[in-house]
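Presented below are the structures under discussion, each in the form of C-alpha cells.
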Structure 1
Amino acid sequence: MNRHGPSVVVPWLVPLTVSVTGLLLIDVPLGPIVRYAAYFASCVALPGVLLLRALWRSTGNWAEDIGLGSAVGIAYQLAGWALFTWLGWQDALVVWPLLVLAAFGLVPQLRPYWRIAAPEPLPTAWAWGLAICLSLLALATTLGVMADHAPPPDGLSYYPDMLYHLSMVSELERSVPPQLPQVAGEALEYHWLPNADIAGAVDITGLSPALVLYRLWLLPVVLVGLLAAAALARLVSGVWWTGLLVGLIFIVPQLGYFVPAWPKVDLSGQVSLLSPSQTLAALTVAAAAYFVIVALHRDGGRGVWVLAAAVAVVGGGSKPTVLPILLGGVGLSALFLLVRDRRIPWRSAVFGVLLAAIAVGTLLTVAGSTSGSNVQFLAIAKFQAGYRGATGDGSLPGTGGLLLPSLTGDQLAVMGAVVVLAAFVLAQAGLVAGFALSRVKAVRQDPVAWWLVGALTASWLGLCLVDHPSASQYYFLRSGIPIAAAAVSWLIAAGVQGRSRRTSLSVIAAGLAAGTAVAICAELVSRPATGTRAAQIEALAWPTLVAAGVAVLALVTWLLVGRRWSALAGTGTAFALLLVVGLPIGTTASEAWAARDKPGSGHYASKAWKIYPDEMAAVRWLAKNSGPDDVVLSNTFCRPPGARLRGCDARGFVISGVAGRRTFLDGWAYTQPGMAAHGVKGVKYFFQPSPWPDRLELTTRALTAPTPQLLDQLWTRYGVRWIYADPRNGPVSATLDDLAVVRFRQSQVKVYELAAP
C-alpha cells in the first residue's frame, strides 16, 4: 500500500459514509450528525492521538492511532469534564480539548506529532477488510438496535434502563460529585463515567441529552473499539491479518440485527445501546490491554505507563469488571516470569500495585452498583434457557449458598445442571479457546501469552463466582471479548505460520465453514424443552451432543486430510480454533432463518414501559420551565401507571430521565439500598419497598393530605420546587390546587410550583 495518496483514505470513507447513511435512515437530522462528528474528531480522537504520540509513539498508521487514541482522548476529556463541571464552567468545556490542539500547533517541539514519524503502512487488504467490518457494524447498530429504541416520543414504549442512563447524563451535566437523580441529596453510586462522557459531549455540542445518548454517542465508540481491538491482536501476534479475524469476531453476532424480528433487548454483546458502560468498557479493555502489554513486555517507556493508567481509570469507572481482568493478566504473566527467570519481575509487581490502587479508587468513587451481588459458584446457570425445568431449582438469582443449589440436589437436578452448563460453555467456546495459549509450544514461552491467559482466567472466575440478581456477572465475559479475540487470532496465526497464502486461506475457509456447519447441525436437532424433567434434560442435551460430535468428526477428518496433503499437516490447532470462530456464524444464520417469518415492528414494544401523551407533555414542559438544580416531587416511581396499587416495579424514571430533573423520590430499584434488599421475603429488588420510607410517606402526604407546613418543609429541607401529580399513580387531593400554583395541566396530569415559605 502506498504511504500517500487516495488509496490510504478511500477505504475509511466507506464506514464513514455508511454511518451517516444509517443515522439518516433512522431520522437523525444531518446537522446534528455533522456537529457530533466534528466534536468527536476534534475534541476526542485528535487530541487523544496527539497525546498518544507525545507520551509514547505512533503505531505507524492512522487507523490504529485513532482506535487507541480515542480511548486516550476520552480519558483526557473526562478529566476536563470533571474540572469544568466542578467549577461550574460547563459551557466553556470546549476550551479543554482546544488547549491540546493549540499546544501541539504552537509549540515547535510538539508540531512533529501531527505526522507519523516512522510510518508502518499495513496492506490494502487490511484497510479494506476492517473498513467492511466497520461498515457492517455501523449498519447493524443504526438500522438494528438504534432503530428499535427511539428517544421516547409521545405514546411509544421505552426500555427502562435507557431513562435511567438519561437521568444520569442530565445529573452529570450539573454536578461533580453527582447526586442520585432519583433521591436528591444522596450520592450517585454507579459506574457512571460513560454517562459523564455523554454529558461532556452534550456540553460541547449543545445537542439534547436524549439525542446524544440514543443516537450519536454509541456509534463512534463502537467503531474505534473495533480498531483498538484489531490493534491489540496485531500487537500480540505480530501478524497484520489477525485484525481482520477480530473484525469478523466482532461483527458476526451483530448481523442478526438486520432481521426485523431479531430481539433487540440484548445487554450481553460488546455493542449495546442499552448498556453504555459495557460499550465503553470494550474500548477501554482493548486499549488498556495494549498499553499494559507494551509497558511490561514490549518496548514501552514511562509515557505508556501514563496512558495505561489513564485508560484503566476510565475502564474501572465504566465497568467494575475491567480492572480485575487487567489485574489477572498482570498477575499471571508476573508469575510466569518469576518461575522462568527465578527473580521478581519488579515492573509487573509495581504495575500490579498501581492497578490495584486504581481499582480501590474507582470502587470508592465511580464504580458502584455492586449491592445485591453474592458469591455463588456457577450461579450463571440460573439464567440459562431450560435451567429451572431441567433441575427443578426455582431459587431466586442473587440468593442462596456458595454452590449452585441444583448441584447438591437429586441425580436429575445434577444432570440437568451439567447439561445446561455444558450448553453454556459451548455457546461461549470462543471465550474459552484462548486458554490454548498455555498449551501451544510456539507461543507459550512469551509472557504476553500468559498475560492474555491471566486476563481470560479473571473474566471466567468473575463469571463463575459472582451471583448478581440480574446476571451482571455476564459482563466479566463480555468485557474480555477483545482479549479473547486477540488470543484466538494469535493462535490461528501461529498455527499457519510459514504456510503459503493459498494454504493459509484454505485453512481459514475450511475452519470457518466447519464451525458454521457444526452450529447449523445443532440448531437442526434442537426442540422445545417440555414434558418431564428427564425429557427436558434430553431436549437440552441433544444439540450439545450433536455439536460436539460433529466438531470432533470435522477435526478428525481434517487431521486425516493433513496426513495425505503435507501442506496441511500441523494445522489442526488452527483449524480447531477457526471452527470455534465459525460457530457464531452458523448460530446467527440459523436464528435469523428461524426469525424470517416472525413479525417485526421495528420498534421496541411494551405495555408496561410506555409514556402517555399527557405525561410526555408535562415532563417536557417541566424540563423547559424548571431550573437545572430544581427538585421535583412526583408519584411516578412505579411503572406502569397505577402499579403502586397492585405491586410496584420501582423503575419509574419519567421525571429524572425525560425531564432530566432531580427528584425527591423516583424509581429506587437501581439504588444501592434498593439492590441490597434483593431476596428479602423472596422478592426481587425491582419490587422491594422503598429504602426511603420517610420520603415515600412525605410524598404520599403531599399529594393526598397537603398542608402549608408540609409544603414549607419540603421547600426548606429538601429543596422541592415542583410537584408532578398524576392520578393514575394514586390519589391526588384537590386541596393541592389551593396551596400551590398549577402551572401546567393536560388530561390527568398537573404540574404545581411551590411558593417560597
Structure 2
Amino acid sequence: MSESTLAQGLELGAGDLTVVGVVAVVALVALAVGGLLLKEVLANGEGTPKMQEIGRAVQEGATAYLNRQFRTLAVFAAIVFVLLFALPAEDLGERIGRSIFFVVGAVFSAIIGYLGMWLSTRANMRVAAAAREENGREKATRIAFRTGGVVGMFTVGLGLFGAAIVVMVYAGQAPRVLEGFGFGAALLAMFMRVGGGIFTKAADVGADLVGKVEQGIPEDDPRNAATIADNVGDNVGDCAGMAADLFESYAVTLVAALILGTAAFGLQGLLFPLIVPAIGVITAILGVYLTKARQGENTLRAINRAFYLSAVFAGVLSVIAAYVYLPSTFDELTNPTDSAVAGLAGDPRLIASAAVLIGIVLAAVILKLTGYYTGTEDRPVKDVGESSLTGAATVILSGISIGFESAVYTALVIGAAVYGAFLLSGSIVVSLFAVALAGTGLLTTVGVIVAMDTFGPVSDNAQGIAEMSGDVEGEGVEILTELDAVGNTTKAITKGIAIATAVLAATALFGSYRDAINQALAQAGIALEDAGTAFAYEVFSPNTLVGVMIGAAVVFMFSGLAVNAVTRAAGAVVYEVRRQFRTRPGIMDGTERPEYGRVVDICTRDSLRELATPGLLAILAPIAVGFGLGVGPLAGYLAGAIACGVLMAIFLANSGGAWDNAKKLVEDGNHGGKGSPAHEATVIGDTVGDPFKDTAGPAINPLIKVMNLVAVLIAPAVVVLSTPDANPVFRILIALGAVAIIAGAIVVSKRRSSAITDTPAESSVG
C-alpha cells in the first residue's frame, strides 16, 4: 500500500475535530484582535491639512499600483490553476482541492499585502502627527507598531484559518491539498516582492541621485518629483510585499510540517503543527501589547524586549502542548504513514518540544545578530560611517565586507538549528519533521515579526511626510529620525528571520520532495532499490553536483535580474526628475509644483513590466532541470538554491541595511553631517544598497520556496516520464520548452537595458 493511500486512511475523530475547531476559533480571534487594533490606529489624528494632502497622494499612488499589479498577476494565477489541475494526483477531489486552495492561498496573500499597504498609508500621517504632541515619542511608537500588529494578526489569522479548514475537510489528503495553498501564497508573494521592490527602489534611487547628489536638497524635499513615488514605494514594497512574504512563509512552513508530520507522527503529526501556530496567536497578541518604550529608553530595545518575552511565553506553552497532546512512545502514535517509525526509541513529546524550542531560539539569535550588524549603536555601522571620511568607494567596500561576514555567521546559526533539529531522532522522516517543527516554532513569533517589519516603512513615511509638509519641528523631528533609524534595523531583522524560515521550510520541503519521489515510484510499481541511477540523488553523484551548480546559478541570475530592473527603472526616474528641474525652473523656488504623478507612472509601468522574467525563471528553471536531467539533478538543484540563496539573501539585506543606517549616522551630525563629503559618500552607499536590501535580497526568500514547491508538485510527473517504459521525447520537449521561454524572457529583458540611454532627457511617460 502506498504512503498516500495510508494518508487517506487517516480520519478525524470527534476529539480531533474539536482540536481543529479550536485552532480555527483561535485564528478568528486573531482576526478580531486585528480589527480592534485597526480601529485604534485609525482613531488617532491625521495631522495638519498639508500632512493629509501628502498622505492622500501616497494613498492614491499605492492603491493604483497594487490594483494594476493584481490585474497582471491574475493572468499568471489562472494559468497555474489549470496546470495544477493537470498534474498527477490520487483522485479528482485532490486535484480540485489543490487548484482551488492555490487560488485561496494567492488571494489570502493578496489580502495581507493590500491590507499592509492600505493601513500603512493611513498610519504614516498619524505617526507624523503624534510626534508633534506631548509624549510624542511614546504615542508615535505605539501607532507605528500597532499598525504592524494589525497586519501581523491578519497574517497568522488567515494562514492558520486556511490550514485548519483544509485539514477539517480533507483529513489525510490535507498535506497534498495544502501544497496548492502554499504554492499560491508563495507565488503571489514573490511577484509582489519583486514588483514592489523594483517600484520602491527605482523611486528611492532616482530621488537620491537627482535630489541629494545633484541638487543638494534634502531626501524628502517636496521640490523633488520622485518623493511621492518614493513614499508610495515604501508601502507597496516593504508593507505589501513583505507582509505577503511573511504570510507565505507561514503558509509554506505549515504545509511542510503537515506533509512530514503525517508520515512521522500520523494523525498527531497532522494536528500538532496546527497547535503550535495557534499558540503563536496568543504570543503575537502579547508581544504587540507589551511593546512600550520606557522613559528615555531606546525604541529598538523596547521592541526587542517585547519580542523576547513573547518568545519565552511561546516556548513554555509549546512544551506544555507537546506533553499534553502527544503520546510518550512512538508505538502509541495513530497510523504514521512511514512504517519505519513504529518501534522507534525515544519520546515524541521530547522531540517535538526540543524542535519547537530550537526554532524559537533561532529567531531570537537572528534578531540579535542582525541587529548587531545593522544597528546604529553597534560597531559595524559605525565603521561604515567612519569610512565615509575617505570617500564613497570605502563606504561601499566596508558595507560589502559587513554583508559577507554577517552572511557567514547567520548561515552557520541557521545550519546549526537545522542540524540540531535533524539530530533529535535516528529516523530520517522524524528528523525532517523535527526540522519542519523548528520552522513552526520560529513562526510562533511571526505576528510580532510582521509588526516589527511594518514599523519600518510606516516610520520612514512619517518622517517623509513631516519633512515635506514642514509642520513638524524640534523634538518631533528628532523623534521621527530615531524611529526611522530603528525601522531600518527592524526591517533588516525581519528579513533575516524570513530567510531563516525559508531555509527551514525548504529543508522540510526537500524531505517532502523525497517523499513524493518514493510515492511515485511505489505507484509505478518500482522498488526503490531497483530504481537505478535515474532516480538516485547522492551528493557525490556527478549529475547531482551539476544540479547543485545550476541551482546556485539561478539564485545569481535572479538577483542580477532584480538589481538590473531597478537600474533601468531608476534611470528612467532620473531622466524625468532632471527634465522637470530643467524645464520648470519655478520648482526650485517653490512657485511651480512638480509633476509627481509622472514619476509614479514610470515606476508602475517599469516594475510591472519587469515582473515576468524573474517569475518565469523561478517557475520554469526547476521544470527544465527536473524533466531534462531527472530527479537526482533536481534534488541537487534545490540544495544548491537553498545554500546559495541563504548566503546571498543575508549578504544583500545586511550590507544594504548597514549602508542605510551609516547614512543616518552622518545625517545625525557625525563626520561632518548633512551636506558634507562624508554625507555624499554615504548617500552613494545607500543608493547601491537600496536594491540589495529591498528588492533582490528579500525576493530570494519566496524564490527558494516557490522552486521547492514546484519540485514537489512536478516530482510525480517526472518519475512517470522517467521510467524505462516511458517515451523520453515528451519529457525532453517539456524541458526544452521551459529553457526556450527562460532564454527568450532574459533576451527581451536585456534589450530593455539600453532604453534609458536611448531616451532623450525630455522624454516622458506615454
Structure 3
Amino acid sequence: MRLPRLPLKPLCLFTLTALHAIAHANPDAAPADAAADPAGAPPMAVVEVTGTGQSRQVQNISRADLQQATPGTSPLKTLEKLPGVSFQSADPFGSYEWSTRFSIRGFSQNQLGFTLDDIPLGDMAYGNSNGLHISRALSSENIGRVVVSQGAGALGTASTNNLGGAIQFVTLGPSDERGVTASQTLGSDDTSRTFVRVDSGLIGSGTKFYLSGTRMRADKWKGDGPQNQEQFNSRIEQQIGEHTLSAFFNYSDRREVDYQDLSKEMAARLGMDWDNYYPDWQRALNAAKGVYTGGVNSLDDAYYLGQGLRKDKLGGVAANLNLAPELAAKFTAYHHSNEGQGHWYTPYTPTSAAIPITIRTTEYAISRNGVLGDVTWDIGMHTLNAGFWAERNNHTVTRNFYAVQDGAFIDHMLRNPLSTGFLQSFTTDTRQFYLQDTVALLDGRLKINAGFKSPKVDIDAHTFIGDRADGSLTAKKTFLPQAGLNYTLTKDDELFLSGAKNMRAYEAGVGGPFSQTRAGYALSIASLKPEMSTNFDLGYRFKRDQLQGSVAVYYADFKDRQLGISTCAGIVGCAGTIVNVGKVETRGVEALAVWKLLPSVAWFNTATYNDSQYKSDYTDNGKLVATDGKQVVNTPKKMFNTELAFGDAAPNANGFFARIGAKYTDKRYYTYLNDNSVPSYWIANLSAGYKFRSVGMLKDLSLQLNVTNLFDKSYFSTVGSNGFSTSDPAGTSMTLLSGAPRQGFVTLSGKL
C-alpha cells in the first residue's frame, strides 16, 4: 500500500519540535569533530573559493556543502552554485539520470571530464558507453570534496571528453578513529533513505578501512513508480613507511521509473504534472488502439511506463609512493563492469493483435580495464609532472523488443526477446600521455607552467544485427598544449592566466557516429573530425578578513562541433543524423564573492554571463540550416546564485545551522534555429538543523531539515531529454521535463 505524500507543514512542525527538544536535551554537550563524520552536519562553512596558486579558474565544494544538501543528492547538484555551472534535473535529488543535464561555460556534459580519485567516469551520459554516473559510483556521504576546473581540466585528467572543464570527485577515506556512522532520511513522496558506515580506525600496523551500505526508496513526485537504489562502498588503506597502498570496491543497483517527456504544447494542454499511464494498463491499451481520453489526442502524449535499470561494479588498487623528498609517484589500476537496460512500453510495435504494445529496451554492457600513473619531481625551481593513462573498454548496445501480457510491474533485467532491432559492439582503446613543467620565479611569486598531452583513441565497431554503421575510427593528437601563469601581487591577491587546447574523441554507442545508418554514416564521414577547442582564462583572486572571491573572463574557440539531430519521436528509436556545424565561439565573465557579515553569518554570491554562439551554417540532407549567430542550445546567458549561511564559526560548535539560497537561470533554447525556448526561473532551497556533540552514547548527533524548491515554482528543468531539433515553432518537440515541486526531507544522523 502506498503511503500518502508527506505534507510540508506537518514535516516542518515535527522538525521544529524535535529541534527544540534536542536543544534542551544536553545543553552542556562539548563540541564535536564533525569533519571526520561522514553523516553528521558540520558547522557553517562556505565554498573554499579561491583555488589559491592555480593558473586556471579552479574552485572547490567543501564537505560542509555536501553534508547540508539532502542526503542522496547528486554532488553535481551542489556544484550549481558555482559560476559558469548550469545544472538541471527533474527530481529533487538531481540523481535521475535521464533528466540530468550539466554544463560549464556552454560545454555540455559529454564535453567535460569527470574522475573519481583520478579514475575516469567517462561523460556520465544516460546511455553511457565509457563510464558511470557519480551517483552510482559512490554514495554522497562518502564524497570528501569536489574540485571544479571551469575552463580546462588539468593535463593529468583521465578524460578524452573534456573540451571544456573537468570535475574531480575525491573519496572521504577511512578515519583514524573507530566508529559507526548512521543516518536516516524521511520525506516527501514516501522517501526513505538509510546510510550506515563502519570505520575500523587504525588497526595493526597502519591499516584502516571503511564499509558502507545505502538503501534508497522513494516514489515519483508525479505519476506512479519507484526510484530505488542499493549501494555498497568500501576502501582499505595500508601505510608502509612513507608509502600508502589502498584498494576499493563499490557496487550499485539502481532502478528508476521515468517521467514522461513533455513538449510545450503538451504542457499547455495537459498540464506540467502530466505523466505516463502506469498503473492504468487498460487506458494504455486503449490509447495504443487510438482511443484517447482525458485530453489526450496523440499516441505520444503518454506511454504506459518507462524505466532505467543499472548495475555497476567498480574496483581497483592504488599506490602512493614517496620515493625521495623530491620525488613522488602514484599508480592506480581499476576495473568497471556495467549492465543496464532502459525499458519503454512502445505502442509502435505490437506483441499480438490483442496487445498492441511491447517493451522496447536499449541494453548496455560495459567492461573497462585501465591503469593510471603519475610522477612528480622537484628540481630546484622546477616541478616536473609526467603521467599516462591506458584503458580498454568493451561495450555493447542492443535494441530488443519483449512480449508483454499485462501491466504487472517489472523491476528486473529482461531476457529472451521477441525480436532485435540492432546489436552493436565496440572495442575502444585509449592511450594518453602528458608532460608538464612548473617554474617558480621571483621568490615563488611567479609560477609558470607549460606542458602538453598526447591522446589517441581507437574505436572498432561491429554491427551484428540491423543497419547501423560499423567500421573503425581513430582520434589522436600528438601535441595538445596547455600553459598558464600565476602571479602573487600580495599575500592576499593574485592574477592567473591560462590557455589550453583539447580534443574530444569520437563517441562509441548511442549518440555517436556509429548510431547512424550505414548510408547516413557514409554521407557524414567526409566531414567527420574530432571536436577541438581552445580555451583562455584571465582572472583575479582576492582574500580579505571578511571578503574573498574571484573574477574571471574567458574565451573558447570550438571547431568541428558534431551535432546529433533527432529524426523522430524518441520512443520510435530512429537512427539519428550527425552533422558538423563548424565553429562555435564562447565569451563570458564570472564573478564570485563570499562576505562574512558576522562571525556566524556568511553571504555567498556568484554571477555568470555567457555568450555561446554557432558561427557557421550547416547542411542537413541538402538543406541549409542557418545557425550562424544563433545561441548554443541549453546554454543560459545569465545565471546568478545567492546563499545566506548561518552557523557557529567556532570549529564543530554546537547549535543551529541554516542555509537559504536561490539560483536564477536564464531562458534556454532547445532548437538550433532558436525558434523556441523555455523561460527563465528562480529556484530557492533551504537547509536548517541542530547539531551537538553527544546524547548518551551517541556522538555528533544532528537533525536536519531540507526543503527543495522552497516557493513551489512550476518550471521546465531539463531540455533536450530526447535530443535537440533544428526547429520547433509549434512547440511539439517532446524533449522537455518539468522540475520537481516543493519537497521536504528530515534527516537524523549520529555516530557511535
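Assign the value 5.5, calculated as distance in nm of label points 7 Å out along Cα→Cβ at positions 289 and 553, to the correct structure from 1, 2, 3. Mind showing how you got there, number by number?
Numbers: 1: 3.4; 2: 5.5; 3: 6.7.
Working through the options, I get structure 2.
Give the label, chosen from 1, 2, 3, of the structure having the highest value of FRET efficiency 1/(1 + (r/R0)^6) of positions 353 and 441 (r between Cβ atoms, R0 = 35 Å, to 0.05).
Numbers: 1: 0.60; 2: 1.00; 3: 0.00.
Largest value of FRET efficiency 1/(1 + (r/R0)^6) of positions 353 and 441 (r between Cβ atoms, R0 = 35 Å, to 0.05): 2.
Match the computed value -2000 of helix-only ellipticity at 222 nm (-39500 (n - 2.57) for each DSSP H run of 4 or more, over all residues; to 500) to one of the structures 1, 2, 3, and report its label.
Numbers: 1: -18000; 2: -28000; 3: -2000.
That value comes from structure 3.
Could you figure out which one of 1, 2, 3 the value 18.4 for Kirkwood radius over Cα pairs in Å, for residues 105-280 alone was computed from?
Going label by label, the one that fits is 1.
Since every read-out is calculated from the coordinates, none of them should be taken as a lab result. Keep in mind it's a predicted model, so treat the numbers as computed, not measured. Cβ atoms are built from the backbone, for glycine too; each structure is taken alone.
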